[in-house]
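So, here's a batch of structures to check.
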Structure 1
Amino acid sequence: MSSTPELFQRTPWLNGEAIEAKRAELRAYFHTTLDRYEQLFETLRNNEAYYKKPIALRHPLIFYLGHTATFFVNKLVLAGVLAERIDPRLESIFAVGVDEMSWDDLDATHYDWPAVEEVMAYRRSMRAKVDGLISSLPLTLPITWESPWWAIVMGVEHERIHLETSSVLIRQHKLEYVQPHPAWQPCRESGSSPENRMVTVPAGKVVLGKDKTDPVYGWDNEYGHHEAEVSDFQASCYLVSNREFLGFVEAQGYKTDSYWEEEGLAWRKFSGAAHPTFWIQQGDQWQLRLMTQEIPMPWNWPVEVNYHEAKAFCNWKAKTVGKPVRLPTEDEWYRLYEVAGLSEVPRTERAQGNIHLDYYASSCPVDKFRQGEFFDVVGNVWQWTETPMHPFPGFEVHPLYDDFTTPTFDDRHNLIKGGSWIACGNESIRASRYAFRRHFFQHAGFRYVISAASAEHHSSHYETDELLSQYAEFHYGDTYFDVPNFPATLAKLAITAMEDRPARTALDLGCASGRATFELARHFEHVTGVDFSARFINQGVMLAEHGILRYTLTDEGELVSYRECTLAGLDLKEVKHKVEFFQGDACNLKPILTGYDLILAANLIDRLYEPARFLTAVHERLNKGGLLLLASPYTWLEEHTKREHWVGGFKRDGENFTTLDGLKEMLNSHFRLLGEPQQVPFVIRETRRKFQHTLSEVTLWEKIA
């Protein structure tokens with residue numbers, strides 16, 4: 001095996017008693033992770049490589065160089081640990097863009113990407129800032145969800161995730177943009193592939209889900225509790241090798257529609273795929289694309305494919321052998337883990353698997369790392385499962401990263417298990433749960449199982465989060481106590497006030513679940529909905545994409561009722577092509593969000609951490625003569641807005657100073673107040689017998705300068 005002079009540091013335990021030793025460990029963990037990530041980008045041949053997209057569905061690599069750095073700052077500001085940003089412009093540009101989320105704008109013309117050196121200078125500034133926090137921030141052990149240190153650990157683990165995802169993008173880049181690097185050397189071993197065979201896994205029980213007291217960092221989806229009885233099944237001893245998968249290619253598997261699931265067939269026809277994406281055919285010879293080079297096909301390495309290809313192979317195999325062949329479920333993978341006698345990656349010696357960068361910067365032969373009666377239950381490549389991402393009972397989102405997992409609760413992201421050669425930190429632990437769109441490529445392959453039991457799907461089709469369900473009902477549900485729908489009412493007020501003004505574009509800022517965004521599209525040519533919470537935006541996205549939204553409502557105690565709404569039922573189906581949704585911070589909006597004829601900000605200003613930053617700059621986003629509609633109950637609370645940032649609601653010079661007074665003071669230099677404020681009521685249903693009834697003051701402002 002290749003020599004490794006030093007192990008890439010494992011994720012620290014978050015408990016202990018030696019405070020200063022823990023600080024030193026966390027500092028090393030932070031810096032070694034950033035060093036390794038920046039070293040990855042040294043495989044890019046020139047600056048042009050940073051700005052050319054490796055694939056259409058992702059940003060160019062300059063984004064990912066900046067994204068992980070701005071993540072630290074954005075989360076530390078949100079956690080209240082950093083009082084000031086380093087560079088608001090970069091922190092806006094690099095904020096979002098990991099998965100191909102519908103609210104993530106991937107149009108390159110919308111981005112004025114900064115120079116590589118500017119991003120590297122930003123990374124150095126961020127390093128110094130976070131290093132200072134590691135030195136000075138009060139530290140109490142254990143570090144828990146509620147600790148400000150959780151945000152620092154979260155940033156490091158986020159960077160480690162992108163160490164892997166960025167390596168995949170580099171692998172998908174044209175060879176002219178990449179170069180070999182001594183720190184990223186692939187495995188040199190290859191040979192004939194072993195004949196795969198089936199090994200019986202006895203029935204057993206799996207118990208999954210982490211407790212909040214677990215001393216190792218976890219992402220939100222790992223917590224909760226799940227138990228299952230797993231029937232006996234057979235599993236392939238090895239991961240499917242390139243040679244084994246060649247049988248499917250040579251059997252015309254990519255041309256036989258019956259082997260492909262409906263979604264997979266649509267992907268195959270759209271992509272024109274005729275073989276795995278990292279395979280390159282040269283005459284009658286095959287090559288394999290690695291991260292920075294092409295090599296003669298190592299037939300005994302694991303094949304790397306997306307879910308659709310793995311599933312089509314299983315369907316072909318089932319027909320060939322006359323047995324129920326499929327991918328394993330998440331629960332079955334955990335049975336494999338247990339019968340293989342595996343434990344966590346050791347902290348001071350190399351793993352018994354090709355994982356955590358302990359050996360190579362590539363896959364290796366499928367028969368190299370024995371684990372019990374199997375090989376590569378952990379490591380080498382991720383393994384696709386039949387299981388869509390779903391929450392365990394007891395699931396909670398972390399308030400600092402509410403959209404880490406929730407956007408994947410759509411039955412379109414399948415779990416991958418086991419980790420790859422570059423899966424580090426949290427990715428390498430038993431409890432990790434990562435999911436990707438089924439047509440995406442990672443360093444992922446598969447093994448197959450034979451089982452009489454069908455693969456159980458844990459649907460997350462209904463929104464069950466209490467707050468999200470309340471807002472779904474608030475925006476799209478029933479009317480209570482004869483109070484008209486609030487977002488629709490505001491949209492009608494705005495449209496009426498527009499009169500003969502141009503109605504090209506509108507911005508629904510703080511759009512939440514998106515009802516006003518759709519309603520404004522009845523009048524405007526294009527409407528953009530922006531909200532800080534990706535979880536809220538996802539409801540609007542679901543409606544725009546599928547025309548239907550399902551959710552549960554609390555009736556009493558544990559009793560719930562099930563609801564659904566449709567755009568057709570709201571007479572909004574015809575406008576869905578006119579709306580788009582973005583995630584954004586009203587106090588630090590992306591530069592592209594400008595040139596609007598109307599901006600609607602509903603119940604927003606008293607929930608901003610610094611409303612003056614929004615109010616004193618909002619005129620820059622509006623066309624001259626455009627309208628700003630503000631609605632707010634003015635419920636100023638320290639938990640949302642520090643007292644010194646309130647717009648009004650206090651005494652000034654011994655006299656009452658209202659929020660309207662503050663709005664006039666901040667807006668009068670650029671706006672004219674139209675008419676008198678209006679009081680518009682709204683009702684939010686909490687349970688069948690408990691409701692919030694509130695008045696929101698609505699003011700209309702015309703931009704004059």
Structure 2
Amino acid sequence: MQNIAEFPPSSHTSFIPTLDENTSPQQTWTVEDSAALYNIHNWGAPYFSINEKGNIAVTPLPEEGPALDLVKVIEAARAHELSFPLVIRFQDILRHKVRTLNQAFLKAIEDHNYQGRYLGVFPIKVNQLREVVEEILDAGQPYNFGLEAGSKPELIAALALHKDPESLIICNGYKDSDFVRLALMGRKLGKKIILVAEKASEIPLIIRTSEEMQADPLIGIRVRLQCRSAGKWATSSGEDAKFGLSSTELMEAANFLKSTGRTDALRLVHFHVGSQIPDIQIVKKAVREAARYYAQLRHLGFPVEYLDVGGGLGIDYDGSHSPSESSANYSTQEYCADVTYHLAEVCNQEKVPHPHIVSESGRAIVSQHSLLVVEAFGTLQKTRASRPLPQPDGLHRHVRDLLEILQNTVTDNPREALHDAMQIREEADTMFQLGILDLPSKAAIDDLYWRICTEVTKTYETDPSPPEEILSLRRSLAEQYTCNFSVFQSLLDHWALKQLFPVLPITGLDRQPITRGTLVDITCDSDGKVSTFVNHEGITSTLPLHAIPEHPLQNGSPYLLGFFLIGAYQDVMGDIHNLFGTVDEAHVFLDPDEDDGFYIEEAIPGSTNAEVLANVQYNIHQITEEMKAHVDAAIRADRLKPNEGIRLLKDYEKLLKRPTYLRFNGQSHQV
């Protein structure tokens with residue numbers, strides 16, 4: 001379990017500062033303080049940082065530059081008439097990640113005198129978007145980087161996009177005859193397509209279909225290792241794993257291939273111990289175990305030439321560089337070195353050729369390339385300091401008692417004040433339920449209670465180990481920032497798996513945050529919230545935030561928050577809860593000839609109201625006609641004048657073409 005803790009005080013000033021009226025947080029706070037506060041140097045390096053203006057900076061090609069001001073990127077996207085929530089993709093990060101992974105394996109192969117090649121594949125399931133897959137293939141062309149498909153639609157796409165005859169297409173997942181025929185079509189076209197058997201019964205199907213099509217099959221076998229992973233995806237490995245053959249089933253498959261004279265077809269051994277492997281020791285154990293299977297199959301006379309280590313190369317979501325489930329205690333270079341070294345060592349012991357190494361690292365390639373920008377347009381608070389205090393004359397005795405505690409007891413005896421306030425509020429709640437306390441008095445009691453709680457927590461700001469009830473109180477007092485997006489559409493893994501994604505303000509990072517908060521979305525669901533965040537010491541239940549006006553989008557610039565490292569799975573796993581559809585997208589490319597060093601290659605609008613309705617079987621023409629019938633009936637009943645009815649119908653039709661997310665004043669806003 002990850003540690004959930006409240007954010008500790010800053011190293012040089014309290015987190016929620018106590019300032020006199022002549023002092024401003026900006027006088028002591030720097031962008032480096034914000035970088036430490038949000039831990040961006042650890043989870044964001046080398047792509048994300050904070051520039052001198054206090055804005056997020058993005059460096060898609062770290063060795064080459066430049067660092068783009070994210071605010072300028074957002075402004076460019078708005079100039080293309082895109083709105084929030086907004087996904088921004090930095091395609092050059094994809095290219096950099098592909099290059100980094102391949103070069104790391106090339107270095108490891110050279111360092112360990114490894115005799116095989118590295119032939120990586122991108123698992124399409126991690127992000128099936130055409131632009132993403134095409135960019136990865138283009139960047140991987142010098143390295144013969146291929147694709148992995150786990151379903152018939154994915155394989156159909158892979159067959160069309162795959163152009164390099166030297167790169168691989170790995171076919172995972174359960175298969176029927178149509179799946180096998182698709183793969184064998186590719187074989188007849190000269191593609192290196194390997195059908196990985198997930199269960200023993202798939203091998204006869206592959207052989208039979210290949211004979212019918214007169215195609216030469218390449219077969220892989222996924223072995224079910226004893227080695228288990230850790231973290232959220234640990235159950236996908238070990239003896240109870242969903243996929244793979246046991247040692248007994250592997251021998252049955254080997255005997256079948258021998259009996260049919262097709263020992264030449266078995267070319268690959270595959271294993272997968274889970275996504276997001278947090279501990280490098282798991283990688284080492286799994287590779288050594290799988291290498292033994294490979295060596296034994298070679299001893300049995302099978303010409304196996306590839307060993308596929310599957311996915312699992314981890315991403316450091318929390319920046320801790322640790323074996324926690326949201327991190328990884330190793331680098332890409334260490335991962336590649338350990339895979340290569342341990343595979344070579346076992347093969348040398350067994351006196352078998354070094355196989356070509358295949359990996360299916362999807363999360364590690366695409367996670368950093370995209371981020372989600374959302375706007376916060378309001379807050380939900382327990383109390384407001386601007387609200388005037390009640391005057392004691394004529395008030396209920398409980399109100400007077402709480403006023404006395406607030407004004408005279410909190411500073412000297414904060415915990416005693418808290419306990420007394422809790423008792424009074426509990427009594428007041430009971431009285432209200434019995435009908436012997438009026439609503440104005442209850443409202444005053446509730447407001448005073450939360451004011452007392454706020455003041456009590458302030459007395460513990462510099463305490464490195466406050467009591468648990470104070471930590472609980474801080475969480476309860478945290479403001480809820482209402483944000484224009486849907487967790488279920490854009491961050492489904494956070495809702496379903498509690499996956500951590502770094503989040504912080506896009507701008508204003510040269511100013512000290514003055515409050516703590518959680519984030520809630522605009523869906524009609526209490527689970528539509530984010531309450532797990534990164535800091536420099538671990539994971540917290542609240543996020544340091546700046547204060548925002550009550551209606552910032554009507555009175556000035558929006559308060560923008562960014563969710564980072566969302567490029568893996570989130571694009572294709574989101575649902576349309578409340579019929580909030582896909583969000584607007586901007587695809588960014590570096591270009592030194594442009595004034596700001598980049599351009600927006602593609603601006604893709606999100607779902608319209610009509611599109612999401614069509615997805616759930618509403619015929620747009622039909623519902624428009626039904627709405628027209630309602631308008632006609634209202635005109636006949638003299639509830640509407642004809643011109644007013646026509647205007648209403650036109651507005652209805654216009655709204656069908658509008659985005660599903662909230663629009664404020666119907667206008668774009670400058671950042």
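Every number in this text was worked out from the coordinates using simple rules, so none of it is lab data. Since the structure is predicted, the reported quantities are computational estimates derived from the model, not experimental observations. Cβ atoms are built from the backbone, for glycine too; each structure is taken alone.
The table that follows gives values for the structure above.
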{"read-out": "Among 1, 2, structure where Kirkwood radius over Cα pairs in Å as derived comes to 27.4", "value": "1"}
{"read-out": "Top of 1, 2 by mean count of other Cβ atoms within 10 Å over residues 303-310, largest first", "value": "1"}
{"read-out": "Comparison of 1, 2 - label where distance in nm of label points 7 Å out along Cα→Cβ at positions 95 and 575 is highest", "value": "2"}
{"read-out": "Structures 1, 2, by mean count of other Cβ atoms within 10 Å over residues 135-142: label with the highest value", "value": "2"}
{"read-out": "Winner on relative contact order in percent (Cα under 8 Å, 6 or more apart) once structures 1, 2 are ranked, highest first", "value": "2"}
{"read-out": "With helix-only ellipticity at 222 nm (-39500 (n - 2.57) for each DSSP H run of 4 or more, over all residues; to 500) derived as -8500, matching label from 1, 2", "value": "1"}
